[in-house]
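Student: Several structures are given next for inspection.
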Structure I
Amino acid sequence: MKQSLRQMITCHWSARRIQRYLDADPSAPLTPGEVAKIEAHLAMCEKCTQTAAEHLALHRALSHWPGVPTPDAESVDRLRSFLGHLPEEDAR
């Protein structure tokens, strides 16, 4: 019981830091002690290792996402035409 409670607490602690660990974000760095603790936990916890793998898969998928989407030229023309036919309201 004591070991499973400790495992749950460590999982909770790690889950809150896995993204920062994977990103190595300089604006929110982990201490060397935190990094060592997460790495030790990931080495023994299948659930948190799976969470880390899911974060990495999501990062890879999003890295292939195109940049700023450009609107379809025909759609823009239709919208301009529609707006051009709307009656102007009185500016009171």
Structure II
Amino acid sequence: MHRDRAETIALLALGYVAGDADLLGRFLGESGLGEGDLRQAAGDPAVLGGVLDFLLGDDARVLGFAAEAGLKPDEPLRARAALPGGDSGDRGAL
């Protein structure tokens, strides 16, 4: 997947998360970002990757997002792989 497409999907994911108060609260809690921080960093590919990581942490979130966005269920995972930190080679050795 091209990075532009991946960023578009991640921005859609951000909109999905931001549109649900419960999901937004969970994301902000897990990420440590405040709402203002999130608004400022919304265009940062690393932050967008974090939004996708959050969604990918729960199958129901992925399926709900994909259905709402008109995506195939595997597209969020493929988008994540195209963003910084999405390739296991970017994460370093454990």
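Student: Upon calculation of relative contact order in percent (Cα under 8 Å, 6 or more apart) from the atomic coordinates, which of the structures I, II produces 40?
Tutor: Working: I: 23; II: 40.
Among I, II, the structure yielding 40 for relative contact order in percent (Cα under 8 Å, 6 or more apart) is II.
Student: For mean count of other Cβ atoms within 10 Å over residues 20-27, which of the structures I, II scores highest?
Tutor: Going through I, II one by one, mean count of other Cβ atoms within 10 Å over residues 20-27 peaks for structure II.
Student: Work out distance in nm of label points 7 Å out along Cα→Cβ at positions 4 and 52 for each of structures I, II, then name the structure with the largest result. If you can, show how the numbers build up before the last one.
Tutor: Working: I: 2.5; II: 1.6.
Comparing I, II by distance in nm of label points 7 Å out along Cα→Cβ at positions 4 and 52, the maximum is at I.
Student: For which of I, II does semi-axes √(5λ) of the Cα gyration tensor in Å, for residues 36-83 alone, calculated from the coordinates, equal 20, 11, 9?
Tutor: Only one of I, II returns 20, 11, 9 for semi-axes √(5λ) of the Cα gyration tensor in Å, for residues 36-83 alone, namely II.
Student: Identify the structure, out of I, II, from whose coordinates distance in nm of label points 7 Å out along Cα→Cβ at positions 44 and 68 was calculated to give 5.0.
Tutor: The value was obtained from structure I.
Student: If Rg and Dmax of the Cα atoms in Å is calculated from each of I, II, which structure is the one that comes out at 12.4, 36?
Tutor: That value comes from structure II.
Values in this text are rule-based calculations from the coordinates and carry no lab data. Computed from a predicted structure; not experimentally measured. Cβ atoms are built from the backbone, for glycine too; each structure is taken alone.
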